[in-house]
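Structures given as structure tokens follow.
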Structure 1
Amino acid sequence: MKQNIRKQLIWNYCISSVTLLALLLPSFGNSQDYDLIIRGGKVVDGSGNPWYHADIAIKNDRIAEIGQLSNHEAKRVIDAHGLVVAPGFIDPHTHALRGIFEVPNAESALLQGVTTLTEGNDGSSPYPIDRHYADIDNLRISPNWAVFVGQGTIRQRVIGFGLRKATPDEMERMKQMVRDAMEQGALGISTGLFYVPGSFTSTEEVIELSKVAAEYNGIYISHIREEAAQLIDSVQETIRIGEEANIPVQITHHKVIGVENWGASIESLRLVDEARKRGVDVTIDQYPYTASQTSINALIPQWAKGWREGRNAVPNK
């Protein structure tokens, strides 16, 4: 009996030792630890914390560990001493659809560290969204890809370019199109209220469509209605949309056009800060250059943009 107990104790000891050894082995490292280790870089992790020196280990296309990994080996090692290592940048406002099918590797973005591109900005987007995502999947592009559904695209398909309010039936059709787009994977809804047909759209119409996107935790991103003399009114309108639709709001490429309007950003930024203090999720982005580019349509006066309505108004101008 004592001999059996002794054998059982020895057996339990062996099992415990093997288990402990298995747990400790990763800390000593071996050639099969990771697929890739990036060593010695300045890590900027996107959390807002200061940078720090660290190694980054990758396994099965996932970040497996961050820290001092000198005892670990990998199939491939990159020496990043003196370099910055950061997550891929997300570009929230692109028009990459114009070139992605011709240049699917998107080198112009990747070489700047941009690994996610968003399309469907300024109220214009592919539609239906699921068909577009299928086309992108078949293309096997290099960057990640996400799409907003464009309010202007939806309005054009339902109303055309008419300079008028939507009827109740048209509103229901447009809301269903937003719902379909969100269920198919849209990030949210975008507007280009400076552009036709977005410029024909009332604030109330945008709010109703944005409420649908909000049901799916979507985002409202907008090229606001005016960036010159009416900048403040346009920022107030955008904040109102976010507040009444209960949806996060992004004011895209915020700026002040026209020397005579310089300084208005002091007030527009104050409006954004005040809205955030009262709980509205409103943010802005800005590009770094001092020029802009858009279509020649931007030069056409508002009264002339309704096609038939504009043509009929010409003799009176």
Structure 2
Amino acid sequence: MRVALIATDRVAQALEPLRAAWAARGWEVELQAPDGLVASAEQLHKAAARAEALLSVGSGRVSPRSALPGVALERHDGTRIPCAWLPDQGDAAITAFARSAARAHARRGSTQSLAVLAQWSPRYLRLAGRVIGRARELGSPVWPWTADLLTREDMAEGLGCGVGAAMYVGHGRPVGWVGYHGTRIAHLTQFSVEPLGALLNLCCLTASRWRCATSFAEALVLGGVAASSLASCVRTLHTESTRWAVALTEALASRPPSVGAWVLAGTPVNTTCTTSWRLIGDPTAPLRDAVEAPARAAQVKVWP
């Protein structure tokens, strides 16, 4: 695999743990500096023409919505590759992200499980139940951690078990989730031990910078909670989140090796879904569980 990395030399040095993880897998990394505060559309498409995944790192003053056109870039031959954004919030934050992502790449677990999170509301619990049922039919291990079954603290502790991926359905805001009596980044970082491979925020605004310096989706990867996150920059309809949830669940049938492959396979055929959502963090993050994740996740306290 060839990964296009658009970043300054300083940022590239801070990303060394992740670059080393890519190199350990035999992947080529093509490094180039952004041609502005962030890479221009022309630079993005030129880099995509020679790569199978792209990570663009740019000024922390730029929002995810302005940094990238969507979750994928299309090459001249029609092939789509996953593209992700990472804001430059300083060397410490970049290195923390890189170390978490590298830990996800180093996992040797044989399972690929999904934690399903949902706000305590009938329509979100119904959607979560639909996802849980279908994922089990496809043979994927599932952890039902919806808000009617456990507390915010137990949910947060569960997310630090090292499971491959988590999906949240419910209301969202630029600073977090409405579910679990309000969830902010501080609620998750105090429990996080092993990063998720991917955290999918199927809700409104969690990649928006409205009235905040860093969106929740960006904070998830910079804070080491997840190696990657999917989120919307705008307000979304429940039908749109449902399309994402259903399509991403169906895509589990092929056991996608990375979040980028999963998102490409599970992107709904809908213009809003291709333009208003962003992938944050490592587009190549694997979805494997940590070896000890199943045993630890089974200990999470849920109501019978």
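Derivation of every value follows stated rules applied to the coordinates shown; laboratory data play no part. Keep in mind the model is a prediction, meaning the values are calculated, not measured. Cβ atoms are built from the backbone, for glycine too; each structure is taken alone.
Which structure, out of 1, 2, was relative contact order in percent (Cα under 8 Å, 6 or more apart) calculated from, if the result is 21?
Matching structure: 2.
Output the label of whichever structure in 1, 2 has the greatest value of mean projected area of the Cα convex hull in nm². Display every interim value, and only then the final one.
Numbers: 1: 26.3; 2: 13.7.
Across 1, 2, mean projected area of the Cα convex hull in nm² peaks for 1.
So FRET efficiency 1/(1 + (r/R0)^6) of positions 33 and 49 (r between Cβ atoms, R0 = 25 Å, to 0.05), computed for just one structure, reads 0.90; which one of 1, 2 is that?
2
Using distance in nm of label points 7 Å out along Cα→Cβ at positions 169 and 217 as the calculated read-out, with 3.7 as its value, let me know the right label among 1, 2. Mind dumping the intermediate values first?
Numbers: 1: 3.7; 2: 1.9.
Source structure: 1.
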